[in-house]
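Read-outs: derived from the displayed coordinates by stated rules, not from any lab. All of these numbers come straight from a predicted model, not from anything done at the bench. Cβ atoms are built from the backbone, for glycine too; each structure is taken alone.
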Structure I
Amino acid sequence: MGAVASSSLDAIRSLFVHYDIDVGIYGVRFSVDGEWTHVIIDDQMPVDEHGELLYARSTDPSEIWCPLLEKAFCKLHTSYEMCDGGQTSEAVSALLGGVGGRLRITQCHREDPSKYFRALRQARACGWLLTTDFHAVTGPTAGGAVVASACAARTRGKCGESVLPSGLIAGHTYAVVRIVEAHGHQLVCLRNPWGSGEWTGKWSDCNSGGEWTDSMREAAGFVGARDDGLFWMSIED
């Protein structure tokens, strides 16, 4: 949902086909096997002992579209428990219709990351909604090279996910917000839908290596360090 909202708020609005805030009834549509299916829900939400929402929520408590949309999606699939995990492409297809897919990083992309960058930029030019996720890699790759292990989790994510030393969350979906090439650098801007928790390596907000020169800030639209879940990475990383 965060990826779709980052791409188009109009797409989120179109999912709510009818509602009555005073009564607390909402009609939401999802694409199921290529056909739009409607789900009716009320505004009663599961909360913890402190009255806080148990599942999806916005940083702004006045925004209720996120928990409502999640509740409707979970009702479509019988329960919240049945929606724990799953494939991002399937969820995006349910929200937007159409067909989703995956572009896997292969050995040729590792040897020449610019090939993957060009593929992402072409997909963005075609209007595709892009997301990505990260997984710890250890041991020999297909080409025989040994990749340094990033498996040691220093903490746990909000839903028990492993947080890698780089700050990235293993198996967590990030929205691809921007794809920029400037001054010989190929960068991708990502958003963590949680609104916090970011990459801490090169081109991160901390700018420990001084990568963010004035010219690069202007070219990429980098506004400085903020704990907002928005961060930049080079295509090599």
Structure II
Amino acid sequence: GKREEKVIPTSALQELISEKSHHWTNLEGQKPSSKQRLQFKEAALSELLPRALSKHRRILGYIDPAAGLLVINSASATDVDTFLNYLRMTLGTLAVTRIESKQSAGQLFTQWLKRNQPPPGFDLGNACDLFDPEDGSSITCRKVALQSKEILAHIDTGKLCSKLRLTWDQSLSFTLDKDLVLSQIKYEALTEQADDLDGLEPEIAALAELDAQFALLSQELAQLYPKLISVFK
């Protein structure tokens, strides 16, 4: 699917709002209220939108009937809805069910960290997000040893893991969140494949790289999917 977004520079928007505010102050002899400034912002957006540059973004995805998978290259709920709506417009109907965990994924992530024992076939990575279920505060940990005393101390105080970096089969790395959304996927074989494309014309190399990524990654995800299902059900 192809998505169009209008890009309005923040500086241009703020400048137009300021102009409208100054004009109001000169006429009325007092500063505009918060409600009036909000109205100025809406008016400024209406003026700038027709002149705004368009930014096109492609949302890629594929259906693997054999594996029962629909894979979309975005963790954004808006992108997923856009892609699904486009598919349903094209196909007529499309029943889709997200992976759901019978247990709390956050509780499972936390157990894996605390015991240093992820499921068979998986290894802990070097990043996680922790949150406090009491006050909602969160901690982002990147490029750290997940068995460090600091992280274990946070877990001992009651914090739970909401996002975890994992490696499957020693080759496919990804971040998994508590809603079981995969992101930041990195596959070692793709890096090796990219090295083989050196010397090709840029456009040809880009298409060849996309084909190679699809062929390799779709096979790997088809094998990963049932493993994830078995872990969370």
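Points to keep in mind about this one:
- Structure with the greatest value (metric Rg/Rh (Cα atoms, Kirkwood Rh), set I, II): II
- For 13.6 (mean count of other Cβ atoms within 10 Å over residues 123-130, calculated) the corresponding structure among I, II: I
- For 18.4 (mean count of other Cβ atoms within 10 Å over residues 91-98, calculated) the corresponding structure among I, II: I
- Taking distance in nm of label points 7 Å out along Cα→Cβ at positions 27 and 187 as the criterion, the top structure among I, II is II, with the largest value.
- Which of I, II yields 2.0 [distance in nm of label points 7 Å out along Cα→Cβ at positions 67 and 211, calculated]: II
- Each of I, II could give helix-only ellipticity at 222 nm (-39500 (n - 2.57) for each DSSP H run of 4 or more, over all residues; to 500), but the derived value -15000 comes from II.
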